[in-house]
Structure formats: C-alpha cells, structure tokens
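Asker: Each in structure tokens, the structures are laid out below.
Just so it is clear, none of the values below were taken in a lab; they were calculated from the coordinates. If you're wondering where the values come from, they're calculated on a predicted model, not measured in any experiment. Cβ atoms are built from the backbone, for glycine too; each structure is taken alone.
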Structure 1
Amino acid sequence: MAELIETAPKHFRIEGDLNLATVPPLAAAGRRLAEAGGAVEVDLGGIGQANSAAVALLLEWTDQVRRAGGSIRFSDWPESMVRIADFSNVDGLLGVHDAR
C-alpha cells in the first residue's frame with residue numbers, strides 16, 4: 001500500500017511502493033494537491049520500490065495541479081525513478097534534475 005501524507009500546508013510525502021496495484025488509488029489523491037492551490041511540494045523520499053507507473057502518476061499530478069493554476073515540485077527522488085524519467089524523456093517535465 002502507498003499513501004499521500006500531508007506533512008504541512010502544501011507539503012506532502014509519498015510513503016510506500018508505487019506500482020500498477022498502488023498507483024490507481026493515489027491518482028485520485030492528486031485532487032488534494034490541486035486543491036491545495038499555489039505551489040505544492042511532494043517529497044518522494046518515502047517511496048520504496050517504484051516502476052514506470054510511479055512516473056506516470058507524477059505526470060498525472062503535474063497535469064492536475066497545473067490545470068488548477070498551481071505548480072508542483074518533487075523532491076528527494078529515488079534513483080530508480082530518476083532512471084525511468086530520464087529514459088522516458090520526461091525528466092524535464094518533472095523537474096528531476098532541478099530538484100537534485
């Protein structure tokens with residue numbers, strides 16, 4: 001199981017593994033990020049194992065937040081997700097190297 005935890009106003013942390021089984025429920029949790037308004041930050045340091053579904057989730061959240069007029073920043077990237085984002089050529093969209 002994975003969850004999105006609000007650690008402070010506009011600051012969130014993902015805890016758990018991100019895969020095809022755990023990502024769909026978290027996709028809906030992205031509404032919380034969009035509703036937070038303004039600039040939000042999501043700490044990825046609590047992620048255990050992750051696959052390409054995790055990167056797809058971050059892209060979905062980025063889209064949700066931007067459509068709501070906000071911005072999103074991801075921090076503490078797990079190395080496995082950095083490699084997937086680089087390989088998929090979405091590292092620039094997600095600000096992977098800006099946050100490192």
Structure 2
Amino acid sequence: MVGIRVPSEHRDEVVGVLTDDARKSVSDEPGCYRFDLLQDDSDPNVIRLYEVYKDRAAHKYHTEQPYFQHWQEVRERTGVEVLARWASVNLFPENRDWR
C-alpha cells in the first residue's frame with residue numbers, strides 16, 4: 001500500500017495515469033491479484049494505492065512494465081509526494097483464494 005499527495009493542478013492527469021497502470025496490472029500481469037485506487041474521504045488529493053501481488057517476483061515484474069515506468073515519470077514531473085509505504089505479508093484470505 002502506498003499513500004500519495006497529488007498537487008491539485010495535476011490531479012486529473014495523475015489519476016488517469018494511475019487508473020491505466022491499475023487496469024493493465026490486473027489484466028496483463030498474472031501475479032497481480034488486486035490494484036485498487038482509493039481517494040481519502042476528507043482530501044481528494046490524497047490517494048492510496050492498494051496492490052496485492054503473488055510474491056516479490058510478481059511485484060518486480062510489475063515495476064518493469066512500461067505503464068509503471070510511465071507512472072514513475074509522471075510522478076516525478078508533477079511533484080507527487082509519497083506520504084507512506086507499507087509492505088505486508090498476506091494473512092487472510094490465503095494466497096490460493098485470491099483468484
């Protein structure tokens with residue numbers, strides 16, 4: 001999970017690029033089980049990315065995809081601030097139950 005703050009003048013562009021990243025990740029990456037974009041209910045410029053991957057190799061594969069690289073370029077250019085990152089190990093549901 002990653003929390004970011006998006007400069008308001010770039011919000012539409014950033015959300016569009018993240019939505020593209022999320023859609024392609026879930027549809028094109030067999031190891032990406034989930035990729036949700038969540039907007040904070042009190043600040044529309046705070047976005048959380050909730051991603052679930054089969055394993056570290058699946059996440060590494062994700063970071064090598066062109067749509068992820070595009071997101072990184074947009075993030076740097078627009079001044080998106082990373083607020084927090086959380087890496088976790090799945091407890092429930094069990095990995096076999098994701099797909």
Structure 3
Amino acid sequence: MDCPACGKSNLAAESNVCSRCGCDLSRLHNVMKSASRHIQKAIECMQRREWESALQNAERSWRLRHSRLSARLAFLASAASGDTDSATRWHAAASRLPSDHGFH
C-alpha cells in the first residue's frame with residue numbers, strides 16, 4: 001500500500017499514520033479491510049457454488065481496490081454462471097494487473 005499524500009510504499013498494516021509525512025491512513029486501511037472481507041465472502045460463495053453472490057462480492061471488492069484476485073474471482077464466477085461476455089472482460093482486467101502477493 002502506498003501513502004496517498006507522499007507515495008511512501010510498504011506501509012505497515014497496523015499503523016494508521018504514514019511514517020514519512022504523518023498522513024492519516026485509517027480510512028485507507030478500512031477500505032483495504034473491506035475489500036479483503038468481500039474477497040473472503042466471494043471465495044466462500046464460490047465454494048458453495050453461489051455464483052451470483054460470488055460475483056457480487058468480487059465486484060464490491062473491485063470497486064474498493066482494483067486487485068488481480070478480485071478480477072480473477074469475478075472471472076471465475078462469471079464463467080461458472082455462463083456469462084462469457086462478463087468472464088472475458090474480467091479475464092482481461094485480471095491480466096492487466098500485477099499479482100496480489102500478500103492480499104488477504
């Protein structure tokens with residue numbers, strides 16, 4: 001995660017203040033946590049074969065944070081539900097992004 005004010009990278013997840021510029025990061029952390037919760041819900045829905053709910057949660061995560069994992073989950077849910085147009089768009093979105101190392 002990068003500080004939106006100064007761009008410092010690899011900010012500690014437990015710190016709500018940028019160590020370089022002092023920017024308040026609490027809202028950004030909350031957004032990241034919410035995106036992560038939607039990823040987890042999407043995975044749980046996928047395991048239960050609830051494709052529409054999985055897609056909705058993957059899309060919610062995507063709106064909060066454009067991550068490769070959220071796009072990949074949206075791709076899988078779209079493909080599983082037979083929506084090839086949507087699956088194609090999500091596959092392209094996932095392909096454009098770097099890997100989500102450490103995203104949970």
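Asker: For structures 1, 2, 3, calculate relative contact order in percent (Cα under 8 Å, 6 or more apart) and state which one comes out highest.
Answerer: 2
Asker: Can I ask one more? 1, 2, 3: which one has distance in nm of label points 7 Å out along Cα→Cβ at positions 9 and 81, as calculated, at 3.6?
Answerer: Source structure: 3.
Asker: Right, something else. Quick one: Kirkwood radius over Cα pairs in Å, for residues 1-56 alone came out at 12.8 when computed from one of 1, 2, 3, so which one is it?
Answerer: 3
Asker: Work out volume of the Cα convex hull per residue in Å³ for each of structures 1, 2, 3, then name the structure with the largest result.
Answerer: Going through 1, 2, 3 one by one, volume of the Cα convex hull per residue in Å³ peaks for structure 2.
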